[in-house]
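Input: structures, listed below.
Every read-out reported here was derived from the displayed coordinates using simple, explicitly stated rules and does not represent laboratory data. Since we're looking at a predicted model, the values are computed, not measured. Cβ atoms are built from the backbone, for glycine too; each structure is taken alone.
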Structure P
């Protein structure tokens with residue numbers, strides 16, 4: 001590690017949550033409204049559906065984060081036994097990567113979990129570079145326990161070698177035809193996704209009664225109803241990944257109407 005004065009701080013209050021999502025502050029964000037919405041969501045749900053740690057660099061603010069929840073409170077599309085930590089998101093700003101800071105925040109997290117007698121850590125990673133890549137966790141003694149497409153569910157034991165994990169069964173069924181039905185599950189855990197969610201209502205309104213928009217806040221009840229922790233479903237299919245422009249949203253809706 002180098003001589004930068006950096007500390008790991010556990011999120012405890014609203015002011016901490018209002019510094020969240022350093023991934024959006026490396027450069028001026030094109031989605032300031034989405035960032036504010038996500039920080040407000042974090043403030044409202046800190047200590048309930050989300051916990052976390054920040055890497056605080058003296059003079060530069062927050063340069064890294066790790067957000068998670070214990071399984072009994074986690075908003076995740078899996079049925080997981082209690083006393084397991086579920087990681088939502090982990091990031092260190094690119095200019096501070098490969099300097100040991102990611103290791104520092106994770107080891108602080110791990111030490112706390114060991115003190116609390118946590119069974120282990122669960123994380124949904126991918127095989128896509130830059131998007132919670134699985135190699136990042138395989139190097140930390142995680143093992144892949146479930147796979148679906150690009151998604152990889154990994155587990156790292158602490159006090160218990162194995163845990164029971166079951167994916168929730170999909171409840172959102174694909175359909176065709178008009179009016180096109182859009183279901184938005186908005187938990188605001190990611191500003192990138194929230195940016196699309198904030199543009200969508202205005203674009204959908206342009207299509208009048210050809211498009212019906214339904215928005216559901218992400219809660220344990222919505223997880224039971226839909227078996228999905230996030231997403232925008234167009235006629236039952238996930239068509240948006242986040243960060244889309246108004247024109248891209250409009251094009252997808254036109255395609256769906258023409259298909260119908």
Structure Q
């Protein structure tokens with residue numbers, strides 16, 4: 001049962017907690033954080049095309065309590081300031097949900113950040129996805145490949161109209177997924193075709209996967225040398241980013257769902 005009493009959070013992995021918040025912040029500027037004995041859960045969304053489910057036991061609470069943070073970037077920066085105050089030492093930091101505040105306390109630094117009512121950030125709060133999704137096509141990409149595709153957005157003057165078409169190319173290397181940056185609505189548009197990753201399973205039912213740059217960059221929500229992406233039977237991309245802890249028994253599970261474009 002959720003309580004509004006003051007809660008001192010138990011920290012198992014401060015660094016993982018911060019990295020988890022950074023991942024959420026790539027999707028949304030605000031978030032509802034719920035803490036209980038099992039850990040922290042976040043259900044976040046970006047407009048109507050992307051959702052993120054996150055759970056981690058890096059930080060836990062004895063009684064369930066939720067706090068809505070309207071400015072995640074500010075919280076992340078303050079957590080960084082608290083950690084930096086220890087100059088490489090193991091930080092002795094206390095996190096406290098003392099509604100309407102989220103407090104960071106230590107012997108070297110302390111601050112409080114004002115939370116907000118849930119209805120104020122309702123547009124970025126999601127729910128657990130219950131629809132069964134079956135992968136029909138899978139590929140592996142990387143932060144480096146995604147960055148390289150982004151670096152070629154200049155081929156179109158209007159980045160908003162740019163599309164990224166993901167598909168194999170029979171005239172190029174086998175088992176490679178290519179990204180063509182352009183816009184097929186006009187045959188006179190510039191375009192460039194680059195490696196996007198390696199095909200690992202299945203075939204693309206609709207011939208090509210169409211994204212824009214916002215959707216492409218969400219696949220890199222946790223930068224990594226290998227990012228596994230699945231196209232499901234509901235025309236939704238599913239990514240399960242990995243954040244690993246150096247502490248035994250501490251985990252962070254994430255599922256990112258992102259819809260694709262029709263044209």
| request: Supply the structure label, taken from P, Q, corresponding to FRET efficiency 1/(1 + (r/R0)^6) of positions 50 and 202 (r between Cβ atoms, R0 = 30 Å, to 0.05) with the calculated value 0.60. | output: P
| field | Value 18.4, 56, calculated as Rg and Dmax of the Cα atoms in Å, for residues 58-209 alone, assigned to which of P, Q | value | P
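From P, Q, which structure was volume of the Cα convex hull per residue in Å³ = 130 calculated on?
Computed on structure P.
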| Computing helix-only ellipticity at 222 nm (-39500 (n - 2.57) for each DSSP H run of 4 or more, over all residues; to 500) gives -4500 for which of P, Q? | Q
| Which structure, out of P, Q, was relative contact order in percent (Cα under 8 Å, 6 or more apart) calculated from, if the result is 20? | Q
| query | One of P, Q was used to calculate distance in nm of label points 7 Å out along Cα→Cβ at positions 90 and 138, giving 1.5; which? | reply | P
| FRET efficiency 1/(1 + (r/R0)^6) of positions 74 and 250 (r between Cβ atoms, R0 = 41 Å, to 0.05) from the coordinates reads 0.95; which among P, Q | Q
| request: Match the computed value 90 of volume of the Cα convex hull per residue in Å³, for residues 10-113 alone to one of the structures P, Q, and report its label. | output: Q
